[in-house]
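What follows is a set of structures to go through.
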Structure I
Amino acid sequence: MTSHVRAPNLHATVLDGKELRDTFREDVLHGLSLPHKSIPPKHLYDARGSKLFDAITGLNEYYPTRTERNILDSHAESIAGALGPGATLIEPGAGSCEKAQALLATLEQPRSYVPIEISLTALEAGSHRIAERFPHVEVHPICTDFTTELPLTSGGDNRVVFFPGSTVSNFNRKEREGLLKRLSDLAQPGGQLLIGFDLAKDRSVLLDAYNDSAGVTAAFNLNLLRRINAELGGDFDLSMFRHDAVWNDEHSRIEMHLVSEAPQGVRVEDQMFEFAHHERLHTENSHKFTTASFDIEAGLAGFSRRQLWTDPQDWFAVALYRAD
């Protein structure tokens, strides 16, 4: 962590930055070589991408963040009571730590907070805010890619893994199986998982949320190409690609793509990749669930549901599971 002022309760761990850069390079070169080009969505979140996503969460069309926040706020006492006192709150993919900050304010004597985040910029700012606001909470930020490794952090008897934002929806079924198992290992037997996930709803609501009229989601998606250019010596012409989000009924998910506007060749490092006219580069999925379908997946990973909170429209769910 690079801030000049460090709160006494802040204990930072930055894992191998070269490893993170190498993973980005390998994923990009591999993904562009596939018959159906695809790059993992975690790479959308560099410093600029994280800021753009924060802007997305404030858009009128983008309901998930505000709906989940309303659930967490309106059921704060019930959630805090269910989580219990002395919690060690562990948050993979913590981002700016904003949701954890609101949750920590409601908990009874939280013991510590462990944000895990790939973006050092977001992690640094969020961790300092938490440490300053909650001086009696030990803050242990870890800069790493939670999709490839989840450090088994130390903690007290009440370990709570906090996984909001329907981040789980970005993974396909097989990937979710592995992720939920890692979250179970992180919670440890007797620990808890507080997780947010998006529910199936009218298709028009979903399409509007990922094709906003202000073009912020488009800028967020296209920023991936900008990042490739900056970090891997790519020569993508961003004006030759457009953002598109579509509904895949078979897999119950929104898919985000970057669509080539003409036949073109793109160089990344010393490799050339050809794009046909209208060829798609797949950048993100956002699966939509029913509570029953998610319970089944969580159960296969060793979780049993304790409580469920939803909004009046049943657009989003926040669920509490126990690791058996």
Structure II
Amino acid sequence: MDAQALQDEALAAVAAAETPAELDEARVRYLGRKSDLKLALRDVRDRESGMALNAARMAIEQAVEEKQDRLERAELDARLSSERVDVTLPAELIARAQGRPLRPRRRGSLHPSTQVRRDVEDIFLGLGYEVVDGREVETTRYNFDALGFPSWHPSRSPRASLYVGDDTVLRTETSPAQIHKMEAQKPPIYMVSIGRVYRRDTIDATHYPIFHQFEGLAIDKGLTMADLKGTLLYVMRALYGPERDVRFRTHYFPFTEPSMEPDVSCPICGGAGCRTCKFSGWLEMGGSGMVDPYLYEFVGWDPDEYTGFAFGMGIERTAQLRMGIPGIRPFWENDLRFLRQF
């Protein structure tokens, strides 16, 4: 058998193939098990004939492989040009054009924490307050010193707060934003700061190491505890409805004097006592009080000229009360079975 003639014939057939089917037909004819080339290789008896036939086989295999690559690229280019999809079209039009049935689309919703945050913003904007953002990474000067925390206060301990440096922490509350605002603006100030805060809390039904707070500050001439109580009663009723009972208890906070804590009757048990309210029938909503004169001195104001009040509450705890959620963990687990309920 003339190996060169067989090679030239096979290469011409491969070059003439215009489709993958034609190329496969040429491959079978010249490289298949019953092809003349394979039969000649089985019957070869001398070294020169074997080398010539193997060289022809390798040349034909390489030509087939290269031709196959070119045909596949050409086929892909043709598909890309003919099956082009405008990604800006609505999914319904694309499915209809392709003859596919429409799949029902589940409509998304805001996270419960986001829902409550937006309601809080609306309430305070309606009262004439300004919504102010703050820094999540804060210095101890603004997170503790400016707020009157003494050096021995347990919240300064690394066992209670998350330090990222010797004098830098992940903020434990959004109050530092109020100090920055007081340094930048003279009274009157009516503001609310909302954001994420961090503490080394033990996880239980109402505590988590990460949560959201909203903290309000009002500074003007002649503000009293009555103004604070009236503001909190309005906010509580706007958030939880008139059916919830609200009470105020005296308390201690380094940056307010006098101080008090607002409690709301537990919606889970209706005040009878459960694990969420620690069997007290009440849920602590945060802290509040009249701004300590120390803060005025810290920013260089005359404490005899201005008075003010401050308060703070947790977003997740507020959502628990409004929506009847027994624990805080689901807010951070991203379980769609929970989130789709709201």
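We did not get these values from a lab; they are worked out from the coordinates using the rules stated. The structure presented is a predicted model; accordingly, all values stated were derived computationally and were not measured. Cβ atoms are built from the backbone, for glycine too; each structure is taken alone.
Highest-scoring entry among I, II, by mean count of other Cβ atoms within 10 Å over residues 69-76, is I.
Here distance in nm of label points 7 Å out along Cα→Cβ at positions 133 and 309 was calculated and came to 1.6; which of the structures I, II was it taken from?
I
When distance in nm of label points 7 Å out along Cα→Cβ at positions 157 and 301 is worked out for each of I, II, structure II gives the greatest result. Each of I, II could give P(r) over Cα pairs in 10 Å bins from 0, in percent, but the derived value 5, 18, 20, 12, 6, 6, 7, 8, 9, 6, 2, 0 comes from II.
Taking relative contact order in percent (Cα under 8 Å, 6 or more apart) from the coordinates of each of I, II, which one would give 14? The read-out was computed on structure II. Computing distance in nm of label points 7 Å out along Cα→Cβ at positions 45 and 277 gives 10.7 for which of I, II? Computed on structure II. To test your reading of the models, identify which of I, II gives 28, 20, 17 for semi-axes √(5λ) of the Cα gyration tensor in Å, for residues 61-236 alone when calculated. Only structure I yields this read-out. Can you tell which of I, II yields 0.00 when FRET efficiency 1/(1 + (r/R0)^6) of positions 37 and 197 (r between Cβ atoms, R0 = 30 Å, to 0.05) is derived from it? Only structure II yields this read-out.
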